[in-house]
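Following are the structures in question.
Taken together, the values in this text are just the output of simple stated rules run on the coordinates, not laboratory data. Computed from a prediction, not measured in an experiment: that's the story for all the values here. Cβ atoms are built from the backbone, for glycine too; each structure is taken alone.
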Structure P
Amino acid sequence: MKAEMAILGTCLYDSRIALDTQMVPGYFESALHRELFAHIQTEAQAGRIVDVVTLSVGGLIESFGGAPYINDLVAHASIDRFSHYEALVIEAWQKREVRSMCIQASAEEWPAERVMEAAARIGSVRIQTAQSTAELVEPLREAPFVEEKQVPRAMTGIQGLDETLGGFQEGELTVMGARPSMGKTDVMLHMARMAAGSGCLPIIFSLEMPAATLTKRLLAMAGRFNRTKMRNPYELLTETQKKNWPHMIREVAELGIYVIDQPAVTVSDIRSSLRRLLMDHPDARPIVFVDYLGLITPPHFFDGNVAAQIGAVSRGLKAMAKDFFCPVICLAQLSRAVEARADKRPMLSDVRDSGSVEQDADVMLFLYREAYYSRDATDKRMEIIVAKNRNGQTGFVTVTYIKETGILVDHDHPGPV
């Protein structure tokens, strides 16, 4: 293949290029080319030059096709077009890999999701290209003079929080932490409802709670009744609530929230499910909720190092947010260190098992209720603390949290939510 010859010729012209390329030997179709490229990389890493002279002196030139062939490779060299040749070789490799994968999948009767995940992994290999500020600024040239159509963002429905965050941003990872039973799931459902109202497609990966339980919570929110009544609606709902039941069902159905409640999933599993959903909704603006971080299966065991496992998961979630260009909101449990302090408001260091979560997250939210510790049933206040905001300010807002129904009410703008 001419593109393979051009890459090898360029590396023979200047061996240092072999250290800067994203190419690996496996991308080459020719076995001879794979071996030669691996040799060039090994020698370049040791600071040695590889060309027709060094190959001849080392007695290797015949094993790599002889002097005429090596000279022919060098004749194809082009540093200016090197990245173009890289893209051609990788594209050809991807086609071969897909064909091979399809044959194997057919022979072994792979399930559809495994086929899609394998194809996506092959397709994710691409040459990273840099853009100059001259290119980056061009789309903004007329920004002050031409009104741009604004795409609605997923908002929280809490004005103070929306003013702080500007809504949930595409490509960003938000981690929302709290102690158990602080109200994380209800806040997540509130945000999913608000996102649906903003025209987004909320997708919830519930690793702890069954989809049926989340649905019952959504119905209690819609009907504004104590969710314990969902244990036996026939006996516990009032006649008025039963009369309004069809309206509640319709309201929840029209939210268009998707729930996936498969336990013990990896980030790759989440990506696969997300990709399948978006194939059915190609024009959707997804927003992903994951409940919760500690229940995601890490990609490696890391010799039992929990911090490394959690760090690998948070990096995977951040990469997913960027790759799908959607907001990802992941719930997280906080460590018991909170309980040992006089002021039990969470801090960044309280995220359980991993400081890298703080590094990977664009936004860190914490939930705090004084009533959680005082057991004062009349205190309905909840603080939503913005402890980190990579692209904006931090602070906190206070809402009313009605635990029995799961409803949040904005203190400053207590409209219907």
Structure Q
Amino acid sequence: MHSRKLYNHPDARILVGVIPSPTLRRPWFEVVSFCGLVASCAASTVVKVAPAANGAWQLLRDGEPYVVRGAGGDTHLDVLKKIGGTTIRTWGIDQLDREVNGKSLLERCQELGLTVMAGIWIEHSRHGFDYSNPELITRQRDAVRACVRRYKNHPAILMWGLGNEMEGPNADGSDTRVWRELEQLARIVKEEDPDHPICTVIAGAATPKVQALMRDYPSLDILGVNAYGAAAEVGKAVAEAGWIKPFILAEFGPVGHWEVGQTPWGAPIEPLAREKAANYYTAHKSVLADSQGRCLGTFAFVWGQKQETTATWYGMFLATGEKLPAVDAVAYAWSGKWPSNRSPRIERLEASFAEGTVAPLEKLTAAAVVSDKEGDRLSYDWQVVAESTDRKEGGDHENAPPTFPECVVKGDGPRAELLAPSKPGPYRVFLYVRDGKGGASADNFPFLVK
């Protein structure tokens, strides 16, 4: 019988100060102190990576093959389970104690039969961490050890996510200090917990970066790769770099905001919701097909809502909780079956001023063609929103830009009457369509008031 409460023992606390992100992607912690850490008894589950036939790999959980059909985030867990998901990915250890339905996240996952790739945040140089500072290095090592000791016995733990893009989202991987320190951290994790593998996640699969990691970080069990526009090609990319161990597509979704066309004033043009859905399906299927059996699964990003460039670019749900077409696409990719209620589909969003310039207070119109598979009665929510001026690197927290409700003269149907803002500058028109049964769709276009 497993001691499921041992990880919450009052003498096994770690005191961590957290600067959280609403995306739950970028928690940045600094260990303040830790005390009374108690090494625990046998692990609740044993998870191993094991070779299979012809150079392939498999994940074994208590001796049984385990497939990662994952999502990055810690909300909407019931939806994830319902459509065939098996695993969530977190980024900071603080997420594991977040309350969900009156239980900790780990307990809720255990209740639903989901597992967790438990992220342990490893500091970034771009956030001010100095990989040449012995004091900071020791502090981080102590924090990693404490995290593993505290949570390793929980049966919902599948693997450790030791770091996310800690080399920097745009770095070439040439800073060997990062990889060598990860090697030391991985040895600490394995010393404390030999029963769960380690996955470290990098930004993209560029050959120099993968090869640097292979040279300086031999203890890594599973390579994690975050990729967007190139997600479908990750299997080929890691093979060409010479990686022969297993890997996971640790984040994938729509084409990234740095990978698309822009307006003349620099506003990135967001893909349509139906285009994003197609990307989720294609990336998941392609990376598995091209991995030569080395891909252990994928994590769709982000299983929730976040402000990054816009309020809708990466979220698979709206802030009000409705699922978007991307969720349906992932369900179909995993199971070959669509959800019983599919989200509405915006076929077209049209306006003469889309990606163009208008005068202050000019009268405008926009229109949409929308379909719904079940014929549900749809509601329409048009919004005029300022272009984000708080864009950050690597998914760091962004503040949401202001909305201008006075600019929507009439917006309760597929055709909207709008008024341009009085202040010159870049803006976007958003359309949110909801079916009243938990499904929605959302698209937008930029325009300039000049």
Structure R
Amino acid sequence: MTKISIRPGHGVYRWMVFVLLAAGYILVNFHRLCPAVVALDLMRDLQAGGSLVGILASAYFYPYAFMQIPSGLLADSWGPRKTITSFFLLAGMASIGFGLATTAGAAIGARVLVGIGVSMYFVPVMKVLTRWFTVSEFSFMTGWMIAAGGLGALTAATPLAYLSARLGWRGCFILIGVVTLATAGAIWILVRNHPEEMGYSAPAAAFPPSGRDDPDTNLWNAMCSVVTSFRFWPLALWYFFNFGIFYSFGGLWGGPFLMEIHQLSKSRAGAILSMIALGMMIGSPFCGYVSDHVLRSRKKVLVLAAFCTFLLSLALWSHGGRFTVFWLYVWCFLMGLFSCSAAVVGFAAVKESFPVQITGTAMGLVNVFPFLGGALMQPVVGLILDWYGQGPAGYPLQAYRSAFGLYLVCALTALVSTCFVHESYHVSQGKSMDSGS
């Protein structure tokens, strides 16, 4: 775009930029969690067992996890706008392909492409926000972006159940693919990498332009510095085991459990699972506020959140999930509130635990672990369920209870990991983040 004379002010336009990017992040989280409500339909139409459906659902997570660091590099070299739109187009076409798939292999391939497509979103979006908003506004806007992700998880529950009952699961994924393509087009037309491209001046006290502060720091050295630090691994392990539970239940097996064991309709199961997203939407800004203004600690919030997740996993295992419908709503809400929402605090701890010149690398590396946990946990639970076998009414209660025992072990491991997290709150909150954050 040809530059024009720099105009002061960009207040209205930056909110349009944010809304469009938030709309895209809604779609990212929809694609992430959508298999739960339609899992039984997938098993029936694709003639797949639990382990195969687990692989199908987890096919999103593997490419997403391993593309986090390249996403920062592409955002720097290509620019975030081009990176987002190019890969979002791939995600949209792959979603349509998923809806048209007639075999499990074709569906798995489509999910891999969806995962690759949406993996190039969060890090480039963070880079855009650093240029359109000030340092003091960044955390606030990041919280609202994550809340938008919760709205995406919400649409993957009740609204998807409603639509799939009318359009079928194939029609739903074709429709969401078209919406993804349209969103990519809108971002390409209306979003710019920084205000100067629209002829606006940069906001006062904005983040500095992208680029590493230390020219001698290359990616390999930065990665070695992060992974050899004791501060990194407790957080990484917490993300892995905590989100392994979250994505396994909320992203896949929660739906079949509610429909097979509790004999709930697809719409009622979707409504219960939507409480996870509601807890995430409320809990993300809540956890950030408690960490910043109440406890003034990152570690304390993470330990408390992990302890509550452990108690929830213990209740699920000890009762075999045989709660009343009311308590199923409450359990899912609390799981979203404590399990997922604390991720905001975890990212703050990562940002504050490493020198500014390698913060982006640290953020990219730690962001691998929640999705790797989900990728591994989903098929493992499917294998556990298949070991017991399916009866006329689906998997037996004992099969799910064994899977919940695995959740309990993971929750305990996550809790122990948080006890070793380095307290980083004392680090100046005004520290700049590099472009990969």
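Which structure, out of P, Q, R, was mean count of other Cβ atoms within 10 Å over residues 294-301 derived from, given a value of 15.0?
Source structure for this number: P.
Figure out for me which of the structures P, Q, R the number -13000 belongs to, where helix-only ellipticity at 222 nm (-39500 (n - 2.57) for each DSSP H run of 4 or more, over all residues; to 500) was derived from the coordinates.
P
For relative contact order in percent (Cα under 8 Å, 6 or more apart), which of P, Q, R scores largest?
Biggest value here belongs to R.
Cα extents along the principal axes in Å was computed and gave 91, 56, 48; which structure, P, Q, R, did it come from?
P
Of structures P, Q, R, which gives 3.6 when distance in nm of label points 7 Å out along Cα→Cβ at positions 238 and 318 is computed from the coordinates?
It must be structure Q, since only it matches.
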